[in-house]
Structures are given as structure tokens and as C-alpha cells.
Structure P
Amino acid sequence: MNAVEVKELTKKFKGFTLDHVSFSLPAGCIMGLVGENGAGKSTTLKLLLNMIQKDSGRITILGKDEKNIDKNEIGVVFDECRFHESFTAKDINQVLKSIFQRWNEQQFFDYLNRFEVPSNKKLKEFSRGMKIKISIAAAVSHDAKLLLLHEPTSTLDPLVRDEMLDIFYDFISDEQHSIIISSHIVSDLEKVCDYIAFMHKGKMILCEEKDRLLQECRLAQMSEAEFSAIDKDEIIGSRKTPFGITAVIRKAAAAQIRNTQPINLEDLFVYMIRGEEK
């Protein structure tokens with residue numbers, strides 16, 4: 001069963017179009033949504049949440065269309081805290097307890113203690129990173145089946161980011177829970193994600209299993225003559241350098257090139273977005 005299915009999703013704004021985006025996320029998995037600023041990541045998440053209306057396409061979340069989703073089953077964290085600045089964590093607990101049927105007060109405060117977040121301090125006194133910690137604690141404390149996270153670790157130091165990634169692993173451990181993480185910290189996504197979806201200028205340019213993607217791609221240094229001989233369908237992205245051409249190519253084409261090496265997700269992203277030509 002897929003936790004999320006999106007087919008031909010389209011939304012037009014002045015100066016930007018989310019253009020026929022399609023992807024699916026199996027239950028029990030984590031998907032990383034990657035793209036430059038303005039690629040369409042936050043628009044996609046807002047459409048999944050029915051915060052804005054789609055122009056066309058189909059969205060299915062946990063077996064229901066976006067207009068009939070049970071909000072109890074989705075946990076949401078955006079890069080800005082959605083709680084009022086005058087609230088304390090105790091206030092947030094009282095509000096969410098009245099909203100979510102399966103709110104787990106003990107779990108919420110356990111996470112706050114784990115994150116070293118004072119429960120009596122007002123949000124306006126917290127750093128942006130501390131506010132994100134509260135948002136994450138809230139998102140995972142009402143028995144949601146799906147988390148939608150936009151830049152959840154961007155303001156956190158490396159040690160806390162690792163702790164958050166452990167929490168995400170725990171969340172999906174029963175294979176009934178799923179997560180979509182939109183982030184520009186590609187190294188975090190490489191650590192935890194099962195699937196990677198690359199967006200660029202409103203289009204979904206690639207969506208694959210992360211491990212298979214990294215196994216199938218190589219970073220190759222070659223001459224222009226070698227580059228010209230490669231089937232263009234096997235080239236993901238390329239750059240001209242003073243020494244020839246550096247390209248990300250599929251494994252099938254790598255057999256023709258002597259100078260190749262494994263690639264990480266961040267390099268793959270850079271070459272897909274900034275590669276000069278395919």
C-alpha cells in the first residue's frame with residue numbers, strides 16, 4: 001500500500017507553475033523532497049495538505065483524497081512555528097489535547113525533556129531552532145500515520161539533527177508510518193531516506209529509491225570525445241571543466257569510461273540542477 005500517491009498534480013501561479021508532478025511513497029518509508037529554492041517543494045506539501053487548491057491532478061493520502069483526509073493522521077512541521085508567540089509548551093499541550101483525539105501528553109513532554117525545552121517559557125523567548133523542536137515534538141505525539149516536514153532540521157546543530165533523524169527512524173519502525181521531508185540539507189536526507197524526489201522549476205525530474213539511484217550512478221571525468229560517444233539517455237548531468245567534462249552517468253555507460261567514482265546525493269543533486277547539458 002502507498003501512503004501517498006500523486007498523479008499529474010498541477011498548480012499555476014503568476015510566474016510559477018507546478019507542472020504535472022507525479023510520485024508515490026510506500027507505507028513505512030521516508031521520502032526526501034529535494035530542490036533549489038522555488039523548485040515547488042513547499043507548494044507540493046501545501047497541496048497535499050489542501051492548504052491551497054490544485055488546478056488539476058489527483059492526490060491520495062492514506063487511501064483518501066486530500067479533501068477527506070483525517071487531520072489526526074497527519075503530523076506537520078513547516079520551517080516557521082505555527083503556534084502563537086505568547087504560548088508556552090504547556091499552553092500548546094492544552095490546545096492540541098483538545099484538537100487531536102489520540103493526543104499523547106506524556107509523549108509530548110518526554111520529547112520536550114529529551115530536547116531540553118523548558119515547558120514554562122514563552123515561544124517568543126526561544127530561538128528558531130527551539131521552536132522547531134517543539135513543532136517536531138507536537139507532530140509525533142498524536143499518533144499520526146504520516147509526517148510532512150518542510151526544512152525540519154535547517155536551524156539545528158549537527159548533534160541535534162542526528163537526534164531528530166533517529167526520531168524519524170523510530171517513527172517508521174513499525175512499517176505503518178511514513179514521512180516526506182523537504183530539505184536542502186541533502187546529507188541528512190542521504191542518511192534516512194528510502195526514496196529521493198528531485199524537483200526543478202516546478203517539475204519532478206526524478207523520483208527513485210535512494211540506494212538504487214546511488215548504485216546506478218557514477219561521477220565520471222572524461223574528454224569531450226568520450227562524452228560525445230555516450231548515449232545521452234545515460235547522462236544525468238554534466239559540467240565542462242578545464243580538464244574536459246565531468247558528468248554523472250548511469251552505470252551502464254560508466255563501463256566505457258576509465259575515470260569514474262561513486263557519487264553522493266549532494267553531488268548528484270548539483271549535477272542534475274546545474275549540469276550544463278544532457
Structure Q
Amino acid sequence: MKLFKQVIQEGVYDPGIFKAFFLAGGPGSGKTYVTNRSTGGMGLKLVNSDTRFERYLTKAGLSLKMPDKEAALRDPLRAKAKKVTGDQMDLYIQGRLGLVIDATGRDYSIISRQKSLLQMLGYDCYMIFVNTSLEVALERNRTRTRRVPEDITRKSWQTVQNNIGKFQTSFGRSNFIVVDNNNANEDILNKLWGRVRGLVRAPVRSIVAKRWMQIQLDTKKQTALAKLTADAIKQLDKDIKARKDMTNPYSANPFLFKLKQQDPKAFMNLIKQRGLNVK
């Protein structure tokens with residue numbers, strides 16, 4: 001419930017509203033590091049079941065080296081992590097918050113489906129493809145806390161490589177960013193951060209998104225005005241009951257004064273309803 005309220009409050013005022021960045025890269029690509037360096041401090045919501053999965057493994061006392069003998073205990077935790085992460089993502093989408101969707105890129109169909117659904121809602125979608133050679137991926141995987149078996153790393157790397165062309169076609173050249181992370185230096189990462197920041201700050205392009213934002217702003221305005229009116233009435237009735245001078249009722253009623261400024265018609269209707277003769 002707390003997260004839901006937070007999402008509702010951010011909503012239309014979220015700095016990355018209607019922007020979704022998909023991350024792709026196999027085990028050992030350095031995707032997590034590149035993600036943190038390229039999207040940090042922009043208010044984007046990270047969607048990553050792996051981080052939650054690792055927490056579940058640690059809490060359950062299971063090895064992060066993923067031994068086969070623990071598979072029966074590990075698989076339910078992986079499923080739980082994916083479900084909880086999916087539920088969290090649904091909440092973010094309700095508020096149209098900016099997203100960083102961390103995936104491997106092995107399954108093109110899943111990313112393609114998610115991208116299509118987000119675009120239907122009005123999201124501008126981009127992909128950051130973190131690329132490395134197989135040798136670098138294998139070496140990094142060997143030094144990771146949560147290692148993936150080498151044969152799976154090889155297979156995953158090749159599958160992700162086979163999808164590069166599909167992703168570029170799907171997202172388009174201007175929305176598809178490839179990062180060579182065999183040995184990415186500070187200059188490359190800083191330029192990447194600047195490019196992502198520019199995309200986050202750019203105005204949303206979708207008419208669907210613009211309409212949603214206008215509806216949200218109108219709703220917030222109406223809600224705020226209704227509360228202001230209620231507060232003005234409460235204070236006004238209190239002043240009338242106390243037999244205060246009502247020739248200038250808004251002088252001591254800040255709510256009524258604001259109502260007069262924001263909605264003169266509602267102000268005059270209220271004054272007439274109370275039978276007051278305002279100067």
C-alpha cells in the first residue's frame with residue numbers, strides 16, 4: 001500500500017514519465033555496472049528480479065554459486081522473485097513512471113511483447129545493449145559472486161548476440177544504444193549517461209501519453225479545488241457561528257481567499273448560499 005501511494009503521488013510529476021529503457025546483455029557483460037553508471041540519479045525505477053532473487057538465496061542460506069544439488073530449493077525462490085518484481089513493475093506502470101527493465105536479451109519475444117504493451121500505453125522505449133566478447137564474458141562470470149555455469153554462459157552469450165539485429169530493427173537506430181563494455185572507460189560511460197539523460201528529459205512524443213498527463217493534471221486540480229472548497233466552507237461556518245463580522249469574510253479565512261482567486265464563481269455561489277453581503 002505504501003508503494004502504491006508513492007506511485008500515485010509521483011505519477012505525472014515523475015521526471016522520467018513515459019520513458020522505458022530496456023537493458024540487454026548476457027552473463028558477465030557488466031550490465032549491472034553499466035546500468036548504474038548510465039541511469040543513476042534520474043529517478044527511473046529499476047525492474048530487476050535478479051537482485052531480489054539473490055536476496056532470497058542469501059536469506060535461505062543457499063549458495064550464490066548455484067550448485068545443482070540446491071536446484072529444487074532454488075527454483076521456487078526464482079519464481080517468487082520474478083512474481084514480486086512483476087507486481088512491482090505493474091505498480092510503476094500504473095503511475096506511468098520511468099523504467100529501467102534489466103534483462104539478458106536471450107528471449108527476443110518477451111522484450112518485444114513488453115515493448116509493444118508499453119508503447120500502447122504511450123511510453124517511449126529505448127534499448128541499451130551491453131556488449132562484450134565471449135572471452136571477457138567468461139572471465140567476468142568466473143569472478144562473480146553468483147556464477148552461472150560456463151556452458152550456460154556460452155549459450156546465453158551466443159543467443160543474445162543473435163538477437164542484436166532484431167533488437168535494432170525493433171527499437172530503431174535512434175533508440176538503440178550499443179555499449180562496448182570489453183573495457184569501457186570513464187569517457188564512454190559519461191557520454192552514455194549524458195545521452196540517457198537527454199532522452200529522459202526530452203518531452204514525451206506519444207499523443208496517448210500527452211492525453212493521460214492532461215487528464216491527471218485536470219484530476220489533481222479538481223481534487224485540490226474540492227478540498228479547498230471544503231476547507232473554506234468549514235472555516236466560514238465556524239466564523240458565522242462565532243458571529244464574526246462577515247462583511248469581509250475572506251480577510252480571516254485563507255481558504256476562502258484562495259477560493260476567490262482560483263474559482264470566483266464557486267466563491268460567489270458559496271457566499272450567496274450563506275446569505276452574506278460581501279463588500
Structure R
Amino acid sequence: MENKKLVSVLEKNAEEKYEKLKSYLLSLEKIAVAFSGGVDSTFLLKAAKEVLGENVVAFIAISDVLTKEEEFEAEQFCKKEKINLVKIPFNVFSVKEFVQNPKERCYYCKTELMKQMKQTALKYGISLVVEGTNLDDERDYRPGRKALEEQKILSPLRVCQLTKDEIRYLSRKFGLATWNKPSFACLASRIPYGETITKELLCKVEKAERFLREKGFSQMRVRVYPSNRLVRLELLPEEQDRLFSNGIQTEVTDYMKELGFSYITLDLEGYRSGSMNNN
């Protein structure tokens with residue numbers, strides 16, 4: 001009974017906030033949505049399309065920190081919803097702070113990306129760029145938020161106080177395939193601050209996580225420590241036993257060694273977003 005009450009409250013809050021979101025988006029008249037294909041930006045883009053119709057354009061940054069799978073899924077969504085998708089080539093390695101990987105890496109990278117998106121938006125006669133930060137994101141260390149504020153990028157989901165659970169509920173209600181999509185983050189977030197980021201390293205991370213998904217792990221992070229040739233696997237606690245069944249442990253170990261890692265470890269705390277921020 002208690003669980004039903006909680007669900008009922010979540011649904012009521014979500015639907016009330018969605019009405020606020022529609023009103024807010026309508027007031028913007030014409031926008032470009034920074035789109036990644038994730039849960040939040042997909043929901044935001046869907047809502048914007050419903051409210052603004054042809055007055056919304058999706059921008060996706062094509063870079064070494066976006067997987068091919070994410071790019072493909074974003075393309076398919078926009079095709080299905082008849083949304084104009086603009087691909088913006090973004091060379092993350094042209095941002096020296098990205099390569100150096102300080103704790104404020106995301107700030108420098110997002111600053112340059114948002115500048116490019118704003119410039120592209122103007123070519124389409126659009127003065128406003130919006131993105132998918134939600135209310136829950138305020139709990140985590142997010143240096144990129146400062147960049148959004150400085151570049152005057154709007155965050156409608158946060159403005160309307162939508163939480164991740166509410167966004168997933170509404171996404172499911174609207175039939176979005178992303179409603180239960182695992183959280184994803186920039187591939188660079190798998191590398192400890194201070195370690196130099198290279199294309200080769202990002203490629204290894206992408207391949208390693210793709211391999212784990214193919215083995216049936218739904219939510220994970222492959223954290224890499226290149227100086228020590230070590231990889232730390234973060235799996236959901238309820239999926240850790242799977243690693244030790246049907247020879248999967250050996251397959252994972254062998255594949256990680258093929259990628260060049262000497263030490264393959266399992267984090268007993270399991271998957272958790274932003275764990276590198278605690279180091």
C-alpha cells in the first residue's frame with residue numbers, strides 16, 4: 001500500500017511538472033536542443049517537438065566521447081519523430097584542458113561545445129539552446145554546469161524541477177524506448193583526473209563497455225588507470241554474480257588483456273555514477 005502511495009505521488013508530481021515544462025517551452029518559441037540520445041535529452045526533445053513542432057532542431061556533437069551506438073540511436077529517434085537533426089563535428093582534442101584532464105575538464109570542454117552550438121543555432125535563425133540537465137544532477141559534482149550558465153544555455157528540466165524518476169515515468173508514458181535506458185556519461189569520465197586522455201584510451205573504454213553489454217550487463221562503468229595498466233569494473237550489485245558464471249569471468253579477463261590491460265579488478269561497491277569524483 002505504501003509503495004502504491006509513493007508511485008501515485010510520483011505520477012501526480014511528474015504530470016504537474018510536465019504541464020509546467022510545456023508552458024515553459026512554449027514561451028521560448030524557437031529552440032535548438034543539445035541532444036545526446038540519453039534519457040533526459042530524448043525526453044526534452046520529445047516534449048519540445050510536441051509543443052513547438054517545426055520550431056525545434058536537435059544538435060548532436062559528433063566526437064570521440066560519443067559512442068557509435070549512441071549516435072545511431074539518436075539518428076533513429078529523430079527520423080521517427082521527424083525532427084531535424086544537425087550533426088556538429090567537435091574535436092575534443094583541440095581543447096587542451098580536455099587532454100590534460102584536470103578536475104574541471106568538463107567545464108572547459110562544455111564551454112567550447114556550447115560556443116559551437118550557439119554559433120550553429122544562429123545559422124538556423126535560433127537564439128536559444130537548451131539541454132537536458134535535471135534536478136537530481138545538482139547532487140553530483142558537475143563543473144559543466146558553470147559553463148552552461150556562462151554561455152546562457154537553458155536547462156528546462158531543471159527549471160521545472162523534474163527528477164530522473166519523473167522523467168523515466170513520463171518517458172514510459174509517452175512510449176519512449178529510453179525510459180529504462182541505463183545512464184550513460186562522456187567516455188572521458190572513466191579516466192581518473194590527471195591522467196592524460198588519448199583517442200586510443202577512449203577507444204579501449206568504448207570497446208570494453210560494448211563487450212560487457214554484449215555479455216548481458218545492463219549498467220556498468222569500465223574505469224581505467226593507464227599508468228598502472230589496470231581496469232576497474234563497476235557492475236550493478238545484482239549482476240556481479242553473473243561475472244562468475246558460464247565462463248564469463250575468463251572471457252572478460254581475456255578480452256581486457258587483449259585491449260592492453262594487465263590487471264582486471266571488480267569494484268565490490270558496484271556501479272555508481274560519478275565515482276571518479278570521490279578519488
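Read-outs: derived from the displayed coordinates by stated rules, not from any lab. Here the structure is a predicted model, which means the values were calculated and not measured. Cβ atoms are built from the backbone, for glycine too; each structure is taken alone.
So the values come out like this:
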| quantity | calculated |
| --- | --- |
| Origin of the value 17, where relative contact order in percent (Cα under 8 Å, 6 or more apart) was derived from one of P, Q, R | R |
| Structure (P, Q, R) behind the derived value 3.0 of distance in nm of label points 7 Å out along Cα→Cβ at positions 85 and 269 | P |
| Label whose coordinates, when helix-only ellipticity at 222 nm (-39500 (n - 2.57) for each DSSP H run of 4 or more, over all residues; to 500) is calculated, return -19500 (choices P, Q, R) | Q |
| Origin of the value 55, 54, 33, where Cα extents along the principal axes in Å was derived from one of P, Q, R | R |
